[in-house]
Structure I
Amino acid sequence: MGIVMDAAEATSLLHGTKQGPLTAVGFRSALLTRHALAAEEEVRWSAQTADGTAMAAMVVAVGGLRVQDDRGTVHDVPDSRLVFLHPERAARIVTPRPSTLICAWVPWSVLEEVERSGEIPPGAIPDTALTRGLSSFLESATQNAPETRSHTDAVMERLIGEMLFGILADAVAHGPVRPRAPRPIDRARARILARHIDPDFDVSTLAREMHLSHRQVQRLFAAEGSTAADELRRLRIGVARELLDSDGGRSMRISEIARRAGFRDRPALRRALAAVGAAAPRAARTVRP
């Protein structure tokens with residue numbers, strides 16, 4: 001998705017909350033937050049500027065909500081039902097009783113295609129197996145915040161975005177939307193995620209498998225403020241660090257850890273760590289408790 005979601009920036013869109021989130025868990029451009037709200041506490045959601053940086057949120061309240069949409073209509077939302085906060089439509093939220101508000105934040109660019117087939121309804125999203133699954137997932141993920149890891153963040157980011165897209169697609173007033181064709185950058189990142197522990201996989205291989213030139217791949221990632229080489233290296237470093245920090249890694253040679261993380265040899269791992277200002281593998285082991 002290309003950006004890193006900032007918890008303070010995202011939750012600043014919820015005007016009126018008396019405190020920051022109890023929990024904030026980020027997966028690159030996807031963010032999950034958990035808030036405690038008092039009885040009759042009011043939260044205002046303001047419309048954002050359509051400049052490509054707008055954020056959307058799917059919220060659920062353990063305790064129920066009362067939502068006033070941008071047309072002045074008031075919707076009573078039952079306990080644990082989802083409400084979508086559209087970036088272009090203001091809303092007013094009131095918690096009739098002490099409640100826990102859980103939010104899933106993603107860039108609007110991930111979801112906006114869903115409106116090609118109809119308007120996303122205000123108020124409670126229709127109850128389905130998918131909405132109940134997302135509610136349970138959000139409750140669990142923000143109550144027992146998972147440890148984020150570089151090689152799984154991209155998977156979680158994609159999972160959250162696709163779950164929200166699927167729920168909204170099912171909720172639009174005029175039937176299902178056309179299937180979303182993956183963007184080339186998403187296909188490229190999926191290949192990197194699937195192949196990053198293969199030492200023979202590099203940017204040239206990625207370009208060849210996508211039937212693109214090396215320059216075209218560079219332009220794809222440059223548009224997202226990144227490079228394919230950097231993203232590939234970041235995933236491999238994440239695997240190497242986990243192995244260096246694990247009990248099983250204590251008995252492994254650093255050269256073996258390098259190969260398992262997708263580096264050709266130990267010097268390649270050392271150069272990758274140096275490029276991001278990290279300690280050399282042997283030094284990383286020395287400082288471990």
Structure II
Amino acid sequence: MKYFKMRLVIIFIFFICCDNFQKSDKRIKIARVNSTFLYLSDFENEISPELSYEDSIIMSRSIIDDWAIKKLVYSQSLLYLHDSIQKRLAKMVENYRSQLWINTYRNFLSNSHFKNKIDSSKKVIYYKKNKGNFRLKDDIYRVAYIILPENNNNLKLIMSRFRNFSDTDLFFLDSLNYQFDEFLLDKPAWLNKNNLLKKIPASKIFNFEIDLKKRNFFVFKDSLQVYLLKVFDYKKYNTPAPYEIVEGNIERILINKKKLDFFKNFNKEILDDAIQANKVEIYPQVP
């Protein structure tokens with residue numbers, strides 16, 4: 001790092017008058033615009049030590065020029081922009097600065113006071129009270145499936161075990177999962193119709209609305225693979241979504257609600273405490 005700093009200083013000597021390299025509080029001055037200075041420490045980390053000597057010069061000069069242009073244009077804006085415009089901009093900057101500090105502090109308080117976890121019982125209660133607000137935008141199916149080569153030697157046995165779907169059968173099927181091209185067994189998942197057809201394209205020749213009333217186990221085939229599908233449940237479009245699907249959304253809703261309630265009380269308490277401590281005084285209005 002010391003070598004790199006020396007290298008930078010040498011580079012700057014190459015194109016800046018030596019008189020500019022005055023040391024003040026051990027800071028090396030690189031450039032000046034009116035009464036404002038650019039110091040080596042302000043941008044030395046922006047120049048990679050891996051650059052060649054020539055590229056370092058070009059990069060350094062570009063940084064200095066950009067800095068100088070910004071300072072010069074800003075100085076001109078102070079001269080030529082109307083006072084009313086400058087006051088409005090200054091107010092915007094102050095508001096932004098204040099809001100930045102407030103938001104950062106609120107995030108700090110939020111991270112300190114909240115664990116992003118809600119008790120399951122509270123989520124279930126919320127779901128039951130607001131089930132009608134979580135409507136499905138598509139038909140969905142809770143399924144398990146196995147996709148395996150059409151020439152698998154254990155196909156009949158696998159089909160039988162998959163149809164039964166007991167714990168013993170699942171243990172057996174899991175021991176053979178190396179023979180499957182793809183599978184979903186231990187945790188049946190909710191899939192909408194489009195995603196189900198992507199997994200099992202041969203199923204599009206079936207009418208699920210009719211077939212699911214008769215059975216819940218299906219076998220589909222094409223020239224290369226066999227698709228085994230078991231449907232445990234299904235929900236129609238615009239009916240309340242199953243809890244498992246919306247649990248994550250409910251958790252976010254409840255966390256945000258807790259935060260809103262916390263900051264509502266926080267704002268009231270901080271104002272009340274300040275008034276009591278005479279840090280804030282609200283004057284009566286004169287009629």
Which structure, out of I, II, was Cα extents along the principal axes in Å calculated from, if the result is 90, 74, 36?
-> II
Can you tell which of I, II yields 10.0 when mean count of other Cβ atoms within 10 Å over residues 81-88 is derived from it?
-> II
Structure from which 15 was derived, relative contact order in percent (Cα under 8 Å, 6 or more apart), options I, II | I
Assign the value 0.00, calculated as FRET efficiency 1/(1 + (r/R0)^6) of positions 33 and 169 (r between Cβ atoms, R0 = 41 Å, to 0.05), to the correct structure from I, II.
-> II
Which of the displayed structures (I, II) returns the greatest value of distance in nm of label points 7 Å out along Cα→Cβ at positions 49 and 225 on calculation?
-> II
I, II: which one has helix-only ellipticity at 222 nm (-39500 (n - 2.57) for each DSSP H run of 4 or more, over all residues; to 500), as calculated, at -17500?
-> II
If you rank structures I, II by FRET efficiency 1/(1 + (r/R0)^6) of positions 73 and 265 (r between Cβ atoms, R0 = 41 Å, to 0.05), the highest one is II
Structures I, II, by distance in nm of label points 7 Å out along Cα→Cβ at positions 41 and 241: label with the highest value | II
Assuming 5.8 is distance in nm of label points 7 Å out along Cα→Cβ at positions 105 and 185 as calculated from a single structure, say which of I, II it is.
-> II
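Quick note: the coordinates plus some simple rules give every number you see, no bench work behind them. Because the structure is a prediction, the values reported are computed rather than measured. Cβ atoms are built from the backbone, for glycine too; each structure is taken alone.
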